[in-house]
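A.B. asks: Some structures to go through are shown next.
Each value in this text was obtained by applying a stated rule to the coordinates, not by laboratory testing. Note that the coordinates shown come from a computational prediction; the quantities given were computed from them, not determined experimentally. Cβ atoms are built from the backbone, for glycine too; each structure is taken alone.
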Structure P
């Protein structure tokens, strides 16, 4: 969709595009591999788009929210969500608007920021923690 609007955006004095990925773009959640892979791909696309448009007036933002208190989380059972407190939607939106107004191009509210940090410095540990629901599935089957 961005590609369809880029010509229009490039002609504007002030323009911006926002992609919404996920904190899981930085580290896979083994019980949702396709979701995580698509968010990682979107993160990569956003980085590339930002580099392509760096000499234009079009700003490229990425919102990578954490688990957010929305209907999407209803597919996970309580045990899968253990240790994770979903961020209230209004708080996530407030964090996005704050980052957007300050030209922070990669906005990782709440636990998404922690996940990004952990994935960079402790990737094996965080993958082990995120794999617990899959381990539990194998035990119960």
Structure Q
């Protein structure tokens, strides 16, 4: 049972590491999504300022650069989505591996318990037989 405990502990530690990495990737995705939202708000604000100031000619260059940055952010999001999906698969595989070991440990514990119960019952049976033989004499 001891070897299972060590193996379970190691698998849990590895699974925690995978979950931590997944959390970091999710945080990166949230940050990029926030940057896109800020960029979109800034684009609208600049458009309003350009209309008020009558500088629409300069706004075109700004809007083009903002669209380029937005496309770069979206490309980063697509790459992150691939990494997140792969990390989800790793976490799932790690969890399945951990569960397999936990089930094996539970089965081993149950077999050990059943063997102990059989030994105890055999000892009780032996005591009962001995008592019966003594009473018969």
Structure R
């Protein structure tokens, strides 16, 4: 994978993260929360069983999660993508460490909560997030 392709992929990932954060953030607005409900249902198997009560805590935690995903999108768009394009090894390594830290904390918490489907989703997300970084790191000059 070339640096340019890796950079374009990180930019596409950032755009996808923006869309996810927007849709998830709609949880705070009941007339528009269908996308957030579907998203959370997909993360909490079995799919189609609906969610427990859509209460203040669910809305609050969804807003926090959406904000963090939005921050990750900004990080990928404004910091990671240019670093990948330039072959900036230090920034790429920092991004890898940040993504792995998220994966470990989120997956351990999901496992402890008994939501193994989210661990599976995290593995898919981790793969998506780190693949262009690993490819760019392999192409970056020492």
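A.B. asks: Thinking of P, Q, R, which structure, once distance in nm of label points 7 Å out along Cα→Cβ at positions 61 and 117 is computed, gives back 2.3?
C.D. replies: P
A.B. asks: Then there is this: Tell me which of P, Q, R gives -15500 when you compute helix-only ellipticity at 222 nm (-39500 (n - 2.57) for each DSSP H run of 4 or more, over all residues; to 500).
C.D. replies: Comparing all candidates, it corresponds to P.
A.B. asks: If relative contact order in percent (Cα under 8 Å, 6 or more apart) comes out at 29 when worked out from the coordinates, which of P, Q, R was used?
C.D. replies: P
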